[in-house]
Structure 1
Amino acid sequence: MCGIVGAIAQRNVAKILLEGLSRLEYRGYDSSGVAINNEVGVRAHRAVGKVQALKDKFEATPLDGKIGIAHTRWATHGKPTETNAHPHFSGPDLALVHNGIIENHEVLRRQLKELGYEFKSETDTEVIVHLIHNELKTEPDFLQAVKNSLKHLEGAFAIAVTLNDQNHRLIAARKGSPLVVGVGIEENFVASDQLALLHVTDQFIFLEEGDVVELTRDGVTIFDSKDQVQERPISVFNHNIDATDKGEFRHYMMKEIYEQPAVISACLEGRISHNKVLTSCFGANSDFLKEIDNVHIVACGTSYHAGMVAKYWIEDLANLPCTVEVASEYRYRKVAVPKNTLFLTLSQSGETADTLAALRKAKEQGYLTTLAICNVPSSTLVRESDLTLLTNAGAEIGVASTKAFTTQLTALLITAIAIADQKGQLSAEQQQNLVNSLRSLPAYIDEALKEDEYIKQVADRFANKHNALFLGRGPMFPIALEGSLKLKEISYIHAEAYPAGELKHGPLALVDEDMPIITMVPHNNMLDKLKSNLQEVAARGGELYVFADQDTELHNEPGVIFTKVPKVDEILEPIVHTIPLQLLSYHVAVVKGTDVDQPRNLAKSVTVE
């Protein structure tokens, strides 16, 4: 979602800020802006659309200075316009950028108007900068004025604010939205994401909930939620030189699809031996696995679909009840927690607002323990969970999640096997077979990718489609949900997913020659029933797109387009069948000419409700 970059240095910071914004483009945004301090005051450029539009303004009218803040905005309050773009000002010398949502902005706006402040935008953000300006009338210290103003805010925020004062400092704060400090030599930085600052530093301090930070050229001072000065550890970024480079690929999404064999190998590394899952991957104290009697999984979007697959694995392998819930629903309802329940959260970024709120609620509900499966080791979700299993997928730039999803599934299967083992539900032979399956998974993914060229041809048939229906049975139903989500995310084709057995209960009414039906056919005891569902579609003139292995005896025929998927052990089918659906969505989006990596209206990390 929205991105923040701030810098204070001995050199001109304009290029630093613009490059930082470019590195945050993957998060999703609709406008951008930069404010820079110099001897004449604080001056800004703002633009609607891509960061390049902002760069063009700098090209025409350069802004120079050694202190500055920058922002990419994803519209919440007010349309995407230059007036609503950040930074926002109060007077000529005070500028602010903000991620998050101020829930009491309407009350504050009325109060500030009564004090004579004129609002130029429709945003909730503008109330913050006017609050600080008003505080400065009675509190001359910039830092203290910011602290005083934050006490009036309700909601979630990360801010960076600059004042053209003689003390040469930049103030930032976080509550409910991520923020990281970059540490340099006689220069320091702040951003909502490490990637925004990797061109200037690889040393970072991760701010905690309620922190306020004062940055000067010579140092960083952090105040916690109790206004006590704190020393936070500096972390050195583990560089992956390819993280923000598309290499030979046209889009990040395709690059990340092809990275899946490697990142799944990384996810498995150190988690399995030659014959079992290593419970030590959950931490030194893995005894909690034996105590689990129930599992409650909470997540959003793609991560929620991964959790739905895990329900089948946990109940099948460990013989334990498992519930899966959307985080935005969980956080607002009364929850009955069975004894010895594991609370498991899933998030690619570890900063998803609803999932974080759910975790914080769960910590008050009497769960056995909390476990986060996440891709970002420095994230808030990881820091606030009792236990963590990292997916090791590396930076994922494309908004539509691919490798993060399959590594989540891999981590969830590891978790299900570990719980089943510790609960005495697996024989040594069963666990050996499961570990063998896991070890073979990267090779199966690589084999599935070899159908790319064929799937590209299949995608051409979707160019003029406006709707699509996905079907799946058992754990393939969540994969159908994920496939439909990917298609609608990046191609803007309306797509829905149903359990195949529900076809007769309504969706069959939609089937005709203009409605493509996409289905994943597992090779299990549900095969014959699914074939019956497909016959129902064919009898009504529907166009079938079938993904299955050759042993299912399905093949191309009039009205049926067959795509081969590697034959794998049943437990791996949901992961392997995900690959062709990712490729299909990608190629359909390319045919339709949409922005694959940055689809409209969407953000990579949803850090507000």
Structure 2
Amino acid sequence: MTEYSTLVELLRHRAQHQPHQLAYTFLADGETESGQLTYGELDRQARAICAGLQSLGATDSRVLVVYPYTAGLEFVAAFFGCLYARAIAVTDNPPRHDRSLSKLQARAISSGATVVLTTQTLQDNIQKQLNENPELAPQLQNLPWLASDTISLDRAAHWQELDLAPDTLAFLQYTSGSTGTPKGVMVTHGNAIHNSTVIGRCFEHTPDSRGLVWLPLYHDMGLIGGVMQPLYAGFPIALMSPVALIQKPFCWLEGISHYRATTSGGPNFAYDLLCRQATPERIARLDLSCWEVAFSGAEPVRKETLDRFAETFAPCGFRREAFYPCYGMAETTLFITGATKADPPEVQYVDGSALEKNQVVPAAPDGDGVRAVVSCGRSWLGDRIEIVDPDSLKRCDGDRVGEIWISGSGVGVGYWKQPEETARTFQAHLADTGEGPFLRTGDLGFLRDGELYITGRIKDLMILWGRNHYPQHLELTVERSHPALRANAGAAFSIEVEGEEKLVIVYEVDRHFLRKLDAEEVFEAIRSGIAKHHLAEVYAIVLLKTGSIPKTTSGKIQRRGCRAQFLEGTLSEIARWHHPAESSDVVAMLDRTQV
């Protein structure tokens, strides 16, 4: 592959040498093609949008890039329009409700965005909400808005080419902090090119490869894997709205079969979802023999899921060897570790009780309390991994679990306008040798023969349906879901059920509702609220007596105490709901919500 220094150089090269080659196809509903882009068309649209941004003085500024899930090609063109204008793209998901507007405003304030780039329809909808409720997000009304679908392609001739370098900031990739404060990872063109090079090498992509991605394009896995990687390697890709997966999960596999995709994937939950949706009739319509790289990342990879999916879809040509567990995060652009494409996933069997004490003790696969840990591969192209004691900051021995520290060319510059958090997270040094700087991932794991095994997290968050969720965000949604729930008197936490992370909600009932409580109504309100606002599934809900939830002496909710009492069955509960095993209720519920 040709070496490129910036993403703009990459697209310009493709447009000049392969202007008519198909780059992106979009399936707005997951099935029907709603548009296509060649390299030449994308370049022209990007130059026109660039000219529009330059006329607003957006060069070297931050631009909020917000597009509906159904406007995938418009998003791709807008993102590259920002890069052409040397504007720092700040991507975000489209707001679906009033609280999302406040979140969008927080993103604009945090990044210091000077322009909002979107479609005319979404701009009209947001402006209508702001006009009706100006107190929701007043700062958004003061920003200039630019609808990219109203910009004439004739403006492409008026763009001004700017100097770019590998260390030029390309975009801010946001990730939530433990207190809910948004943090924008500063990603350079060099970071993105290095990460694209690593992914291309690991997945062994060529111009003959084919891709299909349903992941949200505004976030790292969809943006790097679905937009940048096929451009870098020069192969076409079909993009789907993530809403399509929720509404019609099997359209993912039908798309792979139809477009003969060689690369596709997603978080562990998506593979589980397809297993639950599988029927002999649906499987008979598929041909997955083309699928060479079925990547799995963004949440713990479960051996049980790999086995179940491989067995379920073997009749239509899926090979277990196609599974590609990998590990990454926004702070490293995307990709950190992965295996050699031809190798099947490695699994280590370790003693579960020892693992809870951060000790790695090999065990027989069929032993009591044994935990199967799937390898996420190794580092590539000079990137480095160290396993470090998070307290002493010294390198761990091989039989110890520790925090995963990373160094390499894919690691971002730091967090935008957060020097203290940047120093704490991106500039760590080993206490015994002084080596560094390293990125502290907050994740726990161990190395075996150079391969990385993830065992848990230090950070106070959960991974549900492939997305990180902080408990306070979920708790706020629950609190607002029904008036019977008492303010600031609940906890969200996760438990492990058959090797998977499941969400549990415990909440006090306001004393005024105790005698007239409709528990089923409250349960439905909580489940719907979590599904609508967080795209997550609730496993269990417990409604508590007023004033009974475990708290610290200073009045803070003890989430760990709640979890322990839930498992022990000692909570002062009024009513309890459990998710029915192997039920597809959550899919139907998400289908009913306005995602």
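Match the computed value 6.1 of distance in nm of label points 7 Å out along Cα→Cβ at positions 147 and 443 to one of the structures 1, 2, and report its label.
Details: 1: 6.1; 2: 4.1.
Answer for the origin of the read-out: 1.
Out of 1, 2, which structure matches 1.2 when distance in nm of label points 7 Å out along Cα→Cβ at positions 35 and 75 is calculated? Please report the intermediate quantities before stating the final value.
Working: 1: 2.2; 2: 1.2.
Value 1.2 for distance in nm of label points 7 Å out along Cα→Cβ at positions 35 and 75 corresponds to 2 out of 1, 2.
If you work out percent of Cα pairs over 17 Å apart, for residues 3-106 alone for 1, 2, which one comes out largest? Walk me through the intermediate numbers first.
Values: 1: 48; 2: 58.
Largest calculated value belongs to 2.
So semi-axes √(5λ) of the Cα gyration tensor in Å, computed for just one structure, reads 45, 28, 22; which one of 1, 2 is that?
Working: 1: 45, 28, 22; 2: 36, 30, 26.
The correct label is 1.
For the read-out semi-axes √(5λ) of the Cα gyration tensor in Å, for residues 43-82 alone, a value of 20, 13, 8 was computed from one structure; give its label from 1, 2.
Details: 1: 20, 13, 8; 2: 18, 12, 7.
The structure behind it is 1.
One of 1, 2 was used to compute FRET efficiency 1/(1 + (r/R0)^6) of positions 219 and 251 (r between Cβ atoms, R0 = 30 Å, to 0.05), and the answer was 0.90. Which one was it?
Working: 1: 0.15; 2: 0.90.
This value belongs to structure 2.
Bear in mind that the values in this text are calculations on the coordinates, not laboratory data. Since the model is a prediction, treat every value here as computed from it, not as a measurement. Cβ atoms are built from the backbone, for glycine too; each structure is taken alone.
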